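Heads up, there are several structures right after this.
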Structure 1
Amino acid sequence: MTRPDPSPLAFVPFVSVANMMRLVNATGTESFISELAGYIEEDFRRWPDFDKTPRLASHSRDGVIELMPTADAENYGFKYVNGHPKNTREGYQTVTAFGVLASVATGYPILLSEMTVLTALRTAATSALVGRYLAPKGAQVMAMIGNGAQCEFQALAFRALCGIDRLRLYDTDPAATQKARRNLAARGFTVVICKSAQEAVEGAEIITTCTADKQYATILTDNMVGSGQHINAIGGDCPGKTELHPDILRRAEIFVEYPEQTRIEGEIQQLAPDHPVTELWRVIRGEAPGRSSAEQITLFDSVGFAIEDFSALRYIHAKIGGTDFCEPLDMLADPDDPRDLFGMLERAR
């Protein structure tokens, strides 16, 4: 006899793009980022509890497709994400993503979520969280070099967590800068449009670089960076893709998420394999210093790590409980007899 409806065990909560946007707007973007940053900070404090591995990347001439897994004793999470810089020419996003959170005890997924919007939010939340530990005290001005899809999220995150309210924008595409100016001025930022990266960094206490081209690039040269500045370098995220001249790296105190991944994908791929870096989880736990002087140049060599995505999925899972910001997805086979999967198939005819 065919069972008319799947049992509750068959369903997994699914957060669509539409529901993610509803959730973010209902929470408030800056409040959402602040709450998410709290989850990321909490998980960084228990960094040793996680299984960790560099992400699994499949590179092609057009871009990269990656899987980013991690787990603690309770949950397993992974994200599927791509990076294809040429996509925008054909109307596609450069980056898209989705993720799964599952129970370690049963192996059953407990959440399936879009992560294109969520990745932009968690990247910005991580950057600004790190900025609280590394940026100059009282910083108010940030240069944004690269004004694409990540730009506004970074600005909102740095305002929410660090108090930034003045922005200096530059992009090789003037249309991208105008887009960012419109969006950010509407959110109450003071925005200055600059004609070059050199002009953008003048007077900035924080410099964020977030370009997309998959190549060794020199967005910042050594002469452009002065004492006391914090560099939030988020564009480098795969082998052969960088934004900073190596002389900057040699002057700066470098902070990374997971050295085994960053040495392959980050700015420090340009340096010797044993060049000293500081792991951020140790700073957050108070085991290593962050910014130690007003004159120090600090660099967050950000490539993104799976624990940040795990934190984001964990946050969403907690946030959607008892709400209509998700929908049940009939995703898991659930036969009457767990040993009779074939029988379930036959009875469905």
Structure 2
Amino acid sequence: MADTAPPIAHTTTARTVRVEQPGGADQLRVVELPVGEPGPGQIRIRHTACGLNYIDVYQRSGLYPLPMPLSLGMEAAGVVEAVGEGVTHLKPGDRAAYASQPPGAYADARVMPATAVVRLPDDIDDETGAAMMLKGLTAQYLLKGTLPAGGLAAGDAVLFHAAAGGVGLIACQWARALGLQLIGTAGTDEKCRLALEHGASHAINYRREDFVARVKDITGGRGVKVVYDSVGADTYLRSLDCLQPFGLAVNFGNASGKVPPIDLGLLAAKGSLYATRPTLFTHIATRERTQAMADDLFAVVRSGQVRIPIAQRFALTEVADAHRALEARETTGCTVLLP
């Protein structure tokens, strides 16, 4: 008798983390919501693991204003249960992962756009898939696509703030694979050691060292070609002093608050500098671009050059504790929520 494929689950309701109004972690609520059928261009996915990211805090707090009530979460992995009309790259039963808008990944299951959802290779487990999509694709577009004039070559020095965070530890390893000299910053000696263990060439504890002076010392006074900064207000302006002439200042997050407005004349005075504020979701706006970036990420992970460090796991119902730990900078590497 021929083998019969196991039936695909049909989720009708799902525990979902919602915020009724902007505020602290105490605003997070786990509620039961209906899960419908996917429409054209959509899928229904049952999650096995969900990723935690600082953008979730920005949305919960209101720093990134969104309509309320709001379901949170931007990345997850799971099993496709159903596909809508026009979806050809996925089918029911596929293991899949994504980093995607709109929010809603903190849930047992959801219906969502299929554009940014990709099939997960068989040799990458679900927790790794959930932890690496937003952070890994961010590292990809930074190191491969957000580059100073003339690009980057093996041996070039770059400065990466929050090097022991989820994006940072992936970037440390990927930079090493590319032959770059990544100078990382972090807030404790333990986090500095972690960055070094993951491939950073140098690590600076910015709480007890002047990172500008250390960067100049490390680079023989030349400075770096590019600064990748997700910390924001506390670091961005001083990071300009770390750049070579024509260097690039990249702000891609606001962990310490938004970067204050700056006089463009400052960029001229400090060496005809470039500045940009990119976001992942511009880069993954098309199906083709998403797949190409994901293929690049999967390849470097499967090669062993980049390992996805999952350092914290919380149950979905412990989401408030996870947010508090993230905001207190008590986490390292990646964190996943488990439905």
Structure 3
Amino acid sequence: MTTPSHKALVPFVSVDNMMRLVHSIGIETMLRDLAEYVEADFKRWELFDKTPRVASHSDVGVIELMPTSDGEAYGFKYVNGHPKNTSEGLQTVTAFGLLADVYTGYPVLFTEMTMLTALRTAATSAMAAKYLAPKGADTMAMIGNGAQSEFQTLAMKAICGLKTVRLFDKDPAATEKCARNLGAFGLNVVRCSSPEEAIEGAQILTTCTADKQNATILTDNMIGAGVHINAIGGDCPGKTELAAGILNRSDVFVEFPPQTRIEGEIQQMPEDFAVTELWEVISGQKQGRRDDKQITLFDSVGFAIEDFSALRYIRDHIKGTEFFIDLDMLADPDDPRDLFGMLQRSDA
């Protein structure tokens, strides 16, 4: 059996090794670090290839590819979204991703991204809140207490100084799960029996539900002046969480408008509905929060550049560690023109 050369090997981070890496770094430290990587890439937004993700929709979910490149590295993520999965004991979202060298086209990282997507989504939410939430915001309503809820809460704690989280989910077992998981992190965790109760006294309102339908998780009359809304559920044509009246009263910030107009809360609105791209705020070209009365809304659907940032982070932080294995993924014949000869010799 031929031993693969170093050119054939690609570092692979399994779910187990991703979890070990998170524990080695510390989850709050890693969330802060990921936010810094995403912020750095948003500041060079114009360098990237940008396209709405390639989506294959079915009656039960969606499978998507999310590619981008900064000209030196190329990254993509495979991700699904199947809300019915939890009833079958499966994850709603699973993902994996790859980072490659543009010069050679060779992959340089292959990794699980189910865990990593949860981390980067939360880090991006908190990065946006840093620019958009009212000054001194320390209380968040977390409406939807599924797989993303703890990550969102800890990112807001690590990056924005969150002290209190008010939890609501239509399934009380989900709220209990979330409260239990957050119990060791020094937060004031409040269980609530309705969305209205959850938003009492909260300056940040995060909605993260997964039903594949147009829903009204927050009605217009629930939203007072001065709050920041972090709308991360939805992300699918025909799936929204907020009443249109909220959008009309808010300054709306998005990642990539051509994608958000298809999948985000603003799919409810006319094509010329005004939005601000978040990268413009982060790079200082546009204003984020103006005053204490303004309602800001981050209509987050997730974008490939955020995954690229996360892939860069993992590539940089596994070097010199034991948190990956090398996979024999690339054929490496002695003569690059003799792939068939390599196959024949393998049977010798």
For this session: Have a look at 1, 2, 3 and say which one yields 17.5, 56 for Rg and Dmax of the Cα atoms in Å, for residues 251-330 alone, as calculated.
Result: 1
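If we compute FRET efficiency 1/(1 + (r/R0)^6) of positions 35 and 283 (r between Cβ atoms, R0 = 25 Å, to 0.05) for structures 1, 2, 3, which one ends up with the highest value?
Once FRET efficiency 1/(1 + (r/R0)^6) of positions 35 and 283 (r between Cβ atoms, R0 = 25 Å, to 0.05) is tallied for 1, 2, 3, the winner is 3.
Laboratory data are not the source of any read-out in this text; all were calculated from the coordinates shown. No experiment lies behind these values; they were computed from the predicted model shown. Cβ atoms are built from the backbone, for glycine too; each structure is taken alone.
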